[in-house]
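Each structure below appears as structure tokens.
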Structure P
Amino acid sequence: MSRPARVAGLILAAGEGRRFGGPKQLAELRGRPLLEHAVGAMLGVPALRPVVVVLGAAAAEIRAGVDLRGAEVVECPGWAEGQAASVRAGVQALGDVDAALVTLGDQPLITPQVIAAVLDAASGDDDAVRATYDGRPGHPVLLSRALLDRVGELHGDVGFRDLLAGARVRGVECGRLGDPTDVDTPAALDALR
């Protein structure tokens, strides 16, 4: 994938936070809700427009408690199906873009520098570009239009993992630029504090 002209940002944040015990998007880290960190990082890269946040469980509460700073919000009514439903809803809301850069709302230490590094690495015939951390794949992931067009194939609690398995994916080492820690439990949040 050569550097796409029109790239959107997509933040997946529709889950109910079952392991966390409630809407983790509202959990505070460094004086701000977790989701605000993800939104701020994405909006910190001007090349990404629009930036879309997918909400589902506790959407009204999250809208009221998080400064989304002008990011567009789409609500996924089928959020309980799992991440695939959120991906489908988000990609549909993006419209006609050349590519989308996807992050998760529970990874507050993904920085604008990580996002920009993944975006800048797009070249050649890759279907996707993915951040790696000490060689392990993570987020963000830049997805070509060809992959975005296949979202209807996704079902259950998976994102693009199944589609990426057969795709040409370029890895970009980002371990020095950010931290991919997921906040799935209160203990994980305490460890970041």
Structure Q
Amino acid sequence: MPGATTRSLVQALETSGWLVGVVCLTSLVGFLVPAVQLLGIRPRTWVGLWGVGFGPLLHGNLQHLLANMLPLYLLLVLLFWDKHYHPDRTLAVIWLVGGLGTWAIGRAGSVHLGASSVVFGLVTYLVAAGFLMRSWRSAFMALLVFVFYGGVLYGVLPQRGPVSWEGHLCGALAGLGAAYFQHT
């Protein structure tokens, strides 16, 4: 349908499936060849900039990978289902800006891995865009995302341990920025 504002659900499911498949395959390679995980974000190092591109594709272990894949898949489906969200551009902004932010403020001496920064970015993007776009569909999607995933925003708060709250925070801020600059 020329000029359609939505993609078919099947297209959104397929695109999201391919993207999550790439994340899973790359993470599995990282599990088999642990040196690949050094391609994660290493804050404030030149070599660590590679992690901006590769960090969200890699995960520390199978549990980490599985914890990110269902939310990532569902949020990507919602993103790719509506062309008003500018899905390709939005995903690129969240991925790159969230990664650069993590590189800039992340804890030194650690490697930041995982798609949770993208998940946090998608949550905040879909919620913010839902209200900025002023359409019933986007507002309903925003409410749905907030009800199911709004609690993850606790993860942006500083905490001890191996969880990259910096990645969560930077991903969330990137999602808010993408919504603001695309829909105001």
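When helix-only ellipticity at 222 nm (-39500 (n - 2.57) for each DSSP H run of 4 or more, over all residues; to 500) is computed for each of P, Q, the one that comes out at -21500 is Q.
For the read-out mean count of other Cβ atoms within 10 Å over residues 54-61, a value of 19.9 was computed from one structure; give its label from P, Q. The correct label is P.
When distance in nm of label points 7 Å out along Cα→Cβ at positions 14 and 150 is computed across structures P, Q, the figure 3.5 traces back to Q. For the read-out semi-axes √(5λ) of the Cα gyration tensor in Å, a value of 24, 19, 16 was computed from one structure; give its label from P, Q. Computing semi-axes √(5λ) of the Cα gyration tensor in Å on every structure in P, Q gives 24, 19, 16 only for P.
Readers should treat all values here as calculations from the given coordinates under stated rules, not as data from a laboratory. Source: prediction; values computed, not measured. Cβ atoms are built from the backbone, for glycine too; each structure is taken alone.
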